[in-house]
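Next come the structures, one after another.
Only the coordinates and a few stated rules stand behind these numbers; no lab work does. Everything quoted here is computed from the prediction, not taken from an experiment. Cβ atoms are built from the backbone, for glycine too; each structure is taken alone.
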Structure 1
Amino acid sequence: MTARERALTVQGWMDPDELDWLAEQAAKAPRVLEVGAWKGRSTIVLAASTPGVVCAVDPYQSRDPILAEEFHRVGADALRVQFWQNVRPWESKITLYESGHHLRDQRPDPFDFIFIDGEHDEMSVAMDLFLYLPLLRPGGVLAGHDYVRPSVQWAVKRFVPWSVRQPVGSIWEALCPGMK
């Protein structure tokens, strides 16, 4: 089973074309940061495709009514276990952080690709951009998911200093200077 096939067996909201786009980006990125890992659907293709490592951030709590119900029903610990079971073949390439502040406190080397797919309200997306944009290496790729949501569009348009395009599905990509 390929990484893409395995990813499609995991509960999530990325469609196959979006997973393929993530894999293409990760293949060019030795250091990947994923914000919002949930059960690992996108983490699988990122980790399988990168020549390096994936740092994933997910606090396993949510204000989103759909996700909050599952958090309440099964608990954060069970969701973390499920994440690790799903990504097992690539676990040596993945570090999971429960807080972006924990990651920033470690002062990591800059990331080549940052993918934002955490909470989807305006303030959460804006906070993710505020926290993680400084961790992008010059010339790196900044992207995210759910650009069809007005709340995501609002935050991206206000806090991303470059033009934005939608390369596939509901993925947005910031066109940093020097990108094609």
Structure 2
Amino acid sequence: MQTSKGKLYVISGPSGVGKGTVVKALLEQMPDLMMSVSVTTRQPREGEIHGKHYFFTDRAHFLKMREENKFLESAEHYGILYGTPKEFVEKMLREGKNVLLEIDTEGAFQVKAKMPECVLIFLSFPSMEVLHDRLAKRGTETEEVQQIRLAKAVKEYEQRTRFDYIVANDILSETIEKVAAIFRLK
């Protein structure tokens, strides 16, 4: 059983719901909050830096890490592997620091199973139309991939009641304040 001084927060929600934008604002408002950097097998997007946004690696190395139980959670989406390095999170918590994970719902439930004291926050969308518009404006996926992500969003939305908190991301400033208030509660 983990007896940490720090608190672990997990923000999840469908692709395109605004997790990255909310997390960025929280990190700016709360300089003592640590963001865990995930390991991934996908190629970097423009502007992403190895070790800051993700640890980019190949599939063989990732699978070796998973076999050695080096992840707090891991998942595969659209042929790409993602994982949260367990050692970093545990070290920060032992040092009394609060840690934030931005991961999918599947990963959130894996973390909750291993660390029941973590706080799960589901970031929701105001409507499917808004979510579709956000995905389209991102311009990072084809229409076919957007439709796959929308179908997945429906399944993730159905899991929202398993989270400790649900926050709809409609007006960004209000969303950020609601999530920040959750951090202040715990």
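Observations
- Which of 1, 2 yields 7 [percent of Cα pairs over 31 Å apart, calculated]: 1
- Each of 1, 2 could give distance in nm of label points 7 Å out along Cα→Cβ at positions 56 and 168, but the derived value 1.9 comes from 1.
- Parent structure of the calculated result 20, given that relative contact order in percent (Cα under 8 Å, 6 or more apart) is the read-out and 1, 2 the choices: 1
- Which entry (1, 2) yields the derived value 0.75 for FRET efficiency 1/(1 + (r/R0)^6) of positions 8 and 144 (r between Cβ atoms, R0 = 25 Å, to 0.05): 1
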